[in-house]
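What follows is calculated from the coordinates using simple rules that are stated; it is not laboratory data. Keep in mind the model is a prediction, meaning the values are calculated, not measured.
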Structure 1
Amino acid sequence: MKSLKNIYQTLCNHFGSQHWWPGESPFEVIVGAILTQQTSWNNVEKAINNLKKENLLDSKKIRDIKNEKLEKLIQSSGYYRQKTKKLKNFMNFLWEKYNGRLEKLFNQPIPKLRENLLSVNGIGKETADSIILYAANKPIFVIDTYTVRLINRLEITKEKDYNKIQQLFQKNLPQDTQLFNEFHALIVKLGKDYCKKKPRCDECPLRMKCNYQKSN
């Protein structure tokens, strides 16, 4: 199997550090993780800035705000009615189970934390793992469309199951939060710039390790 560490180093050398996730606090990261479902980060930034301008980037305030006002503020993120419900679901969960304190939520082993996050209606595996990695600062590898596409094209595996791909990364890399953070961010960067649905293989930093162009 191609070395994941070697792939990471190649991407790191090409792109440099990505400084991801761009949030000023763990709470902001959580809001961003929920809002970024099915949209671009630029659209999420607009929504978060709207919340900041209204001084609403707070779990109690989001929990208590009227749905109509919240919908208007996060409209740029798309699917704003659904995302309003998801944000409300998370805030209610945080207050009902942890008295609104993120530190109490995060002070759990990763499996239990993940189980609790997944119990919230509207939070799936990718969002839960993004919260664990980027907000709770715990080592879990986030799997997204870019990751699946990359390892399939590199012929590391043809697997598409989220948990199995996650295990592949976690078994073959040191359990290091910063490494997982940076590697995932680099894969996203590669997916956006080169390894697209219609890839730019000739310019890709992984072209010497990948047979995708040759086989298509």
Structure 2
Amino acid sequence: MQGFGSAGEYLRFAITLAAVVDPFLAVPFFLAFTSAYDAQRRLRLARSIALTVFGVLALSAMAGRALLDWIGASVAAFRVGGGLVLLLMSLAMLNAQPGGLRQSRDEALEFAQGEGSGLVPLAVPLLAGPGAISTAILAGERGGAMHLAAVTGCIAAVSFLLWAVLRGAAAVSHRLGTTGLNVATRLLGLLLAAFAVQTMAEGLKQLFPGLA
């Protein structure tokens, strides 16, 4: 994700991250998991999920570059790999499905049996999974205190949106219905696919300058 510096670029990052996290995809899962909860307990879980997603993604943005340096991976290579992850996620979203990158069969079974605290697998890996973490790392890799503060602010805004959607999950589900939620997910998947291809193209141009 290059060209940061203008408000428009940070807005693009926030929109992309919102598409990757996709709060609407989480609505039916959240309602199923909290079906036996009272209103207060459901609100507490929504807040905990949003805070967990914020913490995971903010930490990824701040420490991602150091992690790449530690494992000896270039940013260009990570762009290609991260873009591929996002592309696979977008294809699943176009089918209105979470996909294996967000939730494995074992995790889905654990969820169906009502095991876990709700933070797993709802917060991680359904929302703050490989795709969202990759997006945060790519956004934060430029470093600089002001840049990281702006990226963290974008992550906070997306986390707030997630909290708002989960807080009103019952109303959102009632108004949009299954079809409406699927349409929202498909639209976000289409935006994500475009961003994924762009990210891979930028990485390939850095790895192979002759392609430019």
Structure 3
Amino acid sequence: MDKIVIVGGGGHAGVVISILKKTHKYEVCGYVDIHDNGEILDVPYLGMDNILCELIKEGRVEKAAICVGCVTDSSLGKRLIEQTLNMGYSFPSIESPDAIVNEDVVVGDGSVVMDGVVINCRTRIGRLAIINTHASVDHDCEIGDFAHIGPGVVLCGGVTIGTDAFIGAGAVICQNRRIKEGCVVGAGAVVTEDCIDMGTYVGVPAGRIK
């Protein structure tokens, strides 16, 4: 099995480690973080981010999973990605074996598809996106780089989610709607119109509050 290192040591890292173990595709050699949180699901702490350069130079590992779990600000994740790419690491997409990913679906490098997710045909998911537990993504959706689709979200057919957008838990995006890059849709919101202005959208039907 290829070896992979986890970048980040919080709750999101634990979920990704659990999925990686179930895939039987990778040996998780450890995680790096600014804090030593002890073993995470039997995966050891390796040190701070600067140890990544040492690991790849020694040929111990060439693949990484960015697991900082940024919610409404992906700037930290982007910095880590740039640094890790410059060292020569690659970011495989990670798909839970307990998800359903149907025909003609593209999942970009470094993106994670979690347990119970359903993704239907002709959907395109960008790089380093998170499709969280039990989200439903119907046919012909477009999900941008660094987007975060929260647990239990429903994206109806033909939905477009922009880069860096965050869709909160249990939100529903109606068919063919478009969410502008960087927008936040609150938990439980129902989006019936395009979210074309930057801001946060909440309620049923969803409206912009800032």
Computed 18.2, 56 for Rg and Dmax of the Cα atoms in Å - originating structure among 1, 2, 3: 1
Relative contact order in percent (Cα under 8 Å, 6 or more apart) derived as 44 - corresponding label from 1, 2, 3: 2
Answer label among 1, 2, 3 for the case where helix-only ellipticity at 222 nm (-39500 (n - 2.57) for each DSSP H run of 4 or more, over all residues; to 500), calculated from the coordinates, equals -17000: 1
